[in-house]
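What follows is calculated from the coordinates using simple rules that are stated; it is not laboratory data. The structure presented is a predicted model; accordingly, all values stated were derived computationally and were not measured. Cβ atoms are built from the backbone, for glycine too; each structure is taken alone.
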Structure P
Amino acid sequence: MENSDSNSKLKFIFLIFFLSMCLQNIDIISFSNFSFKLCHLLSLLFIPFLIKRKKICFPHIAVLGFLFYIILISIINMFNYGLNHLLLNYIFGFYLIIIIINIGQPLTKDDWVDIIKKGTIIMMVLIFLKIFMHINEVITFLSHASINGHPAFFQTYFGGGINLESTWMALLGVVFYKDKRQFIYCILSLIISIIYVSRVGILLNIILFLFFLYNKFKSINDKKSKIITIIFLISLFALFIFLLYKLGLLDYILMRLLSIGQEGDKGSSGRLNMWGYVLDAFIANPFGYGIGNALVGIQSVSPLYYSAQNVHNIYFQMLLDSGFLGLSYFIGIIICFIKNEIKNVFSNPFVFFIIGYLIAGLVQFRGGDSILFFVIGIYLSNNFNIKTLKN
């Protein structure tokens, strides 16, 4: 009973901690380009508990080696290109992993699923409350939407704008893989992506739907039940498409998806123009510009000015930040992870989440994301628990 109470308290603590990482736009103190956020403040509360431990567990030496390398390459380039605050995000991310694999070790995979599920539901409620508060603006925007449309009147909870907010909500939905409400969550998350006009969010929700569908079929043994489930889900999907059509949104969604790379689409065309100078920037400095300085490298070889804060591709970002060696190290870790976990991709939501992030990273993110490191910590913590049980 005492152990159960202790785990309940630990789950509540990590729920609050997880929510603080979702509420990324709450700044405690801002200086230069770095903001000391609520999640940074709460993370300090774990230090006394780490100090009290007789033995502190660390991630694999290869992971620590990667951290050491990106710090080294950033210090070497500091005087030429500056020290970007993204390096602090990576250091904080590795600190998150240490917190979870040590203090969160008593928690099981199901405990972590419950934590993130509750946190994601809370974020879903907050986002829909925000949408209802701006319902008139939403209706006006969707009825006059253009090819470049992202609603500018929303303040986001997640950092990085509405595109990333819808992306995170789609990725976090994986924890509903055994929940009866999984398809309801998927539809609600898809609605957020449609209102935000996020193409990546829409595509990730389709992938999430297929993930749920696969797990649903795998759990059904009766052939008749499978047929009924297929008919029901197809009918549900058809109803949703019909509603989009009646609301006049279907044509707009298709237009947004098919406009990728067109000259009138500032979002995708801007990224494609930027990516066109990645090779030139790499040739100019094949050992990297330091973590977070990829755009500095691109600006040094491109005649164009980019208002973006990152390259919108974690692989190009890593190539220019840490050079060929850093990208090779990064890709090597990914290959080892996929090789070891490909068999668990549909049974472990945290594995699916990480792979989903790596896919979305082709057009989103810049690396160093706290939520990603939080999930990596959970994944590693579960592995530590499995090894302990086997021993």
Structure Q
Amino acid sequence: MRQNSIYPWWITILLMMAGFSISALMYVGSYLNTWMVLEEHLDESIVGLSSTALTAVVTGLAMPAGYLISKFGYRKIMLLGSLICALAVLSLIVLPANAYLTVFLNGVFGVASVTVVVIGSPGLINQWFVCDRSLPMALMMAASPASGFLIPPVLTRIVELWGWRVGYFFLLVGLFLVIVLFLFFLREPSHHAPIASDTLSRAEEVSRTFSVPSRHQFWIFSCSAALRAMVYMGCVSYSTLLAIDRGFTAEQAAVVLMGYSVGGMSGRLLAPLWRRFHISDMASVRIGTALCGIGGCLLFVGRNLLTLTGGAAAIAVGFGLSYSVSPILFSNWYGDSKFAKAYGKFTAILQVGYTVGPVVIMGLSFVLNGYEAAFGVLGVVNLLAILLLQKLPEPIPIDFVR
């Protein structure tokens, strides 16, 4: 049964707000923790493990979250994850400052990240839209990195005036608003009847899916994505040090990070444009992976700030493009009923790449006596990711009406 065509876009806006608020805890949490260390005189080396704890929770919960969503539905699990995260933020505000407690509670932030941002939101977008999923998916995914450069300027002033606890309270208010909106307005389509864009013809409103990939093909696609994530996180973590090694000041090197921020959002928003040129989702993943390789080459050979920043932007655009179309591919492959399980498994593998990337760069820089040679090795890793994708055939469409 066809639903109100306005409601799916309201869901998209709601998911954008959720992604913005929850991702702010990841992007801004480390900044607030730095102020906590200074004000409360905590052990910086222990508090610095907070981001590692968050990543570990997202990695460990990705598969269980997928199974729970498949069993109990998106709304219940997304509400539960948001509530757990809100309680963690509230505890951080009201309890006495403690380094180990801070690491634990920052890890709990990952519960909302994996249930709402990583698996829940893409799954709901796939359910509410049929053929033209790329635009709402891109908008939803672009909201997360947007919080990384929109909130810090405001939060910096708040923390300078009233301290880190008020900064966390500011984030808690946004999270509480999301919970209230989830409680009253978030729902799943009845009988899994997604909504096609009004611009589509009646014939195009027929839902499309693709033949389910074999176990072998799933692992090829997932390992390629993990290698791409390893390259991306390794470059993000150490590009500034590479620039400093080449003679730039720390202030100049910070410009390279802007390339990642702008490129990440641009890459996510490119997916709908790609669709207008009838470029398939699998082709978009291949193009995105190739852009990561081009960006890595620019970082490897770049001797001026413009080339280094351009390389960072190319990597971020490529990663953002491939990342934003992956949920659409998985929905097409596995359908709504099996999407959460399959995408949860994929996310767990992807998170391994995120975690390993910075460690690989750090280790290679010691072994090879410099970051330049380490970035060269990452170029080889990205080439392997491209070669793996070549082994995947274009999916064969099978049309059916849900």
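Descriptive notes on the structure:
- Source structure (of P, Q) for volume of the Cα convex hull per residue in Å³, computed value 136: Q
- Computing helix-only ellipticity at 222 nm (-39500 (n - 2.57) for each DSSP H run of 4 or more, over all residues; to 500) across structures P, Q gives -22500 for structure P.
- Of the structures P, Q, the one that 0.10 was derived from, the read-out being FRET efficiency 1/(1 + (r/R0)^6) of positions 5 and 277 (r between Cβ atoms, R0 = 41 Å, to 0.05): P
- Mean count of other Cβ atoms within 10 Å over residues 133-140 derived as 23.6 - corresponding label from P, Q: Q
- Identity of the structure behind 4.0 (criterion: distance in nm of label points 7 Å out along Cα→Cβ at positions 157 and 381, calculated), options P, Q: Q
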